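So, here's a batch of structures to check.
Only the coordinates and a few stated rules stand behind these numbers; no lab work does. Just so it is clear, the structure is predicted and the values come from calculations on it, not from any experiment. Cβ atoms are built from the backbone, for glycine too; each structure is taken alone.
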Structure P
Amino acid sequence: MFARKCAHIIILPFILAVLVLWLGLECGCIILKVLGLLLLVFGVLLLVFFRDPERPIAEGVCAVADGRIREVSEVGQHIMVSTFMNVHNVHVNRMPLDGRIVSIQRKRGGFKPAFSDKAAENSRVITEVETSVGAVKVVQIAGVFAYRIVPYIAEGQTLKKGDRIGIIRFGSRVDVFLPRDKVEVRVKTGQKVLAGSTAIARLGGAAE
């Protein structure tokens with residue numbers, strides 16, 4: 001399965017590869033043949049990059065993104081769990097809990113490296129969710145090479161835990177803010193997580 005709203009990005013290099021290879025074979029041009037093969041390889045890499053596999057959904061609060069936990073910290077009345085997505089990770093993000101989408105805000109900003117603290121002011125999409133444990137916020141953050149953050153959801157929608165909420169094309173970091181008094185974080189800095197399948201927190205006495 002492949003990520004939604006990315007088909008045109010995946011298909012284009014294959015179309016170009018066929019055209020360039022055909023031209024190269026017709027005129028016997030080695031340069032065009034090599035270019036066609038490179039475009040073909042690039043298309044295969046895009047297929048891998050934009051994969052979106054089905055996964056079992058974890059108990060408790062599930063990871064929003066694939067990657068490594070870059071930070072776990074207290075921010076006011078919330079605990080922030082920040083995940084850095086590398087180029088080889090799946091870049092489709094998921095709901096951490098059942099909930100209703102209260103608001104989706106797109107903020108313009110810079111393109112600092114996603115692993116740095118300054119990346120919090122990068123271009124980003126902020127999704128606020130009403131859940132059984134209170135307000136939860138998911139912040140999808142662009143990085144240096146991020147092309148675009150593409151939400152799959154709309155305000156007012158009610159979604160299940162693990163449902164897909166969007167993709168960051170070619171990037172890079174997702175921060176989730178959970179009510180500090182309602183959850184117990186189960187991950188630590190440097191740990192690898194899978195969106196949907198890894199439990200990042202246990203619900204502290206609240207119903208799932």
Structure Q
Amino acid sequence: MGNWYAFLSPYKQAVEELKVKLRSLREQYQQSSQHTPIEFVTGRVKPVTSILEKAQRKNISLDDLATEMQDIAGVRIVCQFVNDIDTIVELVRSRIDFEVKEERDYIKEKKESGYRSYHMVVNYPVHTIDGKKDLLVEIQVRTMAMNFWATIEHSLNYKYSGEIPADIKARLQRAAEAAFQLDEEMSKIKGEVREAQRILIRNRETSRN
């Protein structure tokens with residue numbers, strides 16, 4: 001790869017544009033009387049070292065990165081409740097400014113580690129001085145509990161170079177199930193939670209006025 005900056009710049013543009021669009025959706029929900037399925041949105045472009053490591057592990061040539069590596073650009077949408085994920089997935093599917101190419105449901109079919117998340121790969125067009133470029137971007141949708149667990153697992157994978165000790169791995173799997181049970185229980189009382197949040201927001205607005 002001759003110029004990593006030139007290669008990654010459109011991906012950074014895609015991430016920033018998607019964050020703006022998805023956060024705008026969140027604001028629209030907040031301004032309406034509807035429950036907002038989006039709690040927060042983050043995004044990142046894979047560091048060069050991570051790209052090279054994955055390319056070597058997956059036997060992807062540098063010339064094929066744009067077509068073979070789907071997560072160079074990544075956007076994460078975090079929500080409160082499990083059924084918010086379905087709402088967000090439908091919102092993403094209905095967009096006309098990009099195209100969904102692939103979906104992987106790691107909630108119904110969790111990974112062996114206990115990892116849960118819904119992954120969508122989209123074909124996102126960015127407009128540069130050299131013309132339009134179609135880029136693959138991975139969108140992850142998960143609850144706050146799933147996100148907390150995944151963040152911890154990622155840190156441990158980094159610490160142990162992907163070889164997490166068996167006892168810690170077993171504890172992580174139990175923690176993943178506990179996090180999912182938390183999601184299930186919160187879903188059962190979501191009506192109460194939403195009403196409490198509406199009261200809190202209303203009181204905050206009253207105190208400002």
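One of P, Q was used to calculate FRET efficiency 1/(1 + (r/R0)^6) of positions 52 and 188 (r between Cβ atoms, R0 = 41 Å, to 0.05), giving 0.95; which?
Label of the source structure: P.
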Value 19, calculated as relative contact order in percent (Cα under 8 Å, 6 or more apart) from one of P, Q, is from structure Q
Assign the value 1.20, calculated as Rg/Rh (Cα atoms, Kirkwood Rh), for residues 36-75 alone, to the correct structure from P, Q. P
Top of P, Q by distance in nm of label points 7 Å out along Cα→Cβ at positions 12 and 180, largest first: P
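With distance in nm of label points 7 Å out along Cα→Cβ at positions 20 and 84 as the yardstick, tell me which of P, Q scores highest.
Biggest value here belongs to P.
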Have a look at P, Q and say which one yields 19.9 for mean count of other Cβ atoms within 10 Å over residues 68-75, as calculated. Q
With helix-only ellipticity at 222 nm (-39500 (n - 2.57) for each DSSP H run of 4 or more, over all residues; to 500) derived as -7000, matching label from P, Q: P
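Name the one structure among P, Q that P(r) over Cα pairs in 10 Å bins from 0, in percent, for residues 60-123 alone of 17, 46, 30, 7, 0 was derived from.
Q
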